[in-house]
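Below, each structure is written out as structure tokens.
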Structure 1
Amino acid sequence: MASAWRFAEDYFEVPVDVEAVRRVRALNPEVRLRDLAGDMAEIGYPLPSRQP
């Protein structure tokens, strides 16, 4: 959660309410990071490294 909140503050360059980030993420809890990989790469969100 903290990384999403920090990224949002850096990306939008404004303070972001951590509760707002939690509410957005709670809208669809079944979505996995791998489902969002393309979107994350597009906005420059740091992707987890893959281990072989």
Structure 2
Amino acid sequence: MTALNNPTPLSFAYLWLARRMGLGFNECHIAMFDVAQCQEVVRVSKMFLYAARK
């Protein structure tokens, strides 16, 4: 059973992040990211948080 078949808040977060970064779900894990990808995580997360405050 995959995370998408048994969704948790964490799997939803990774799915959201994967879509924003143009990655497949199985490619989207913070421990596998390089520096540039981590910087992209920060950027898209800040955009999400900023939009959520409105």
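Details
- Which of 1, 2 yields -19500 [helix-only ellipticity at 222 nm (-39500 (n - 2.57) for each DSSP H run of 4 or more, over all residues; to 500), calculated]: 2
- Origin of the value 0.6, where distance in nm of label points 7 Å out along Cα→Cβ at positions 5 and 21 was derived from one of 1, 2: 1
- Cα extents along the principal axes in Å derived as 36, 28, 16 - corresponding label from 1, 2: 2
Where a number appears in this text, it was derived from the coordinates with a stated rule and is not lab data. Just so we're clear, the structure is a prediction, and the values are computed from it rather than from any experiment. Cβ atoms are built from the backbone, for glycine too; each structure is taken alone.
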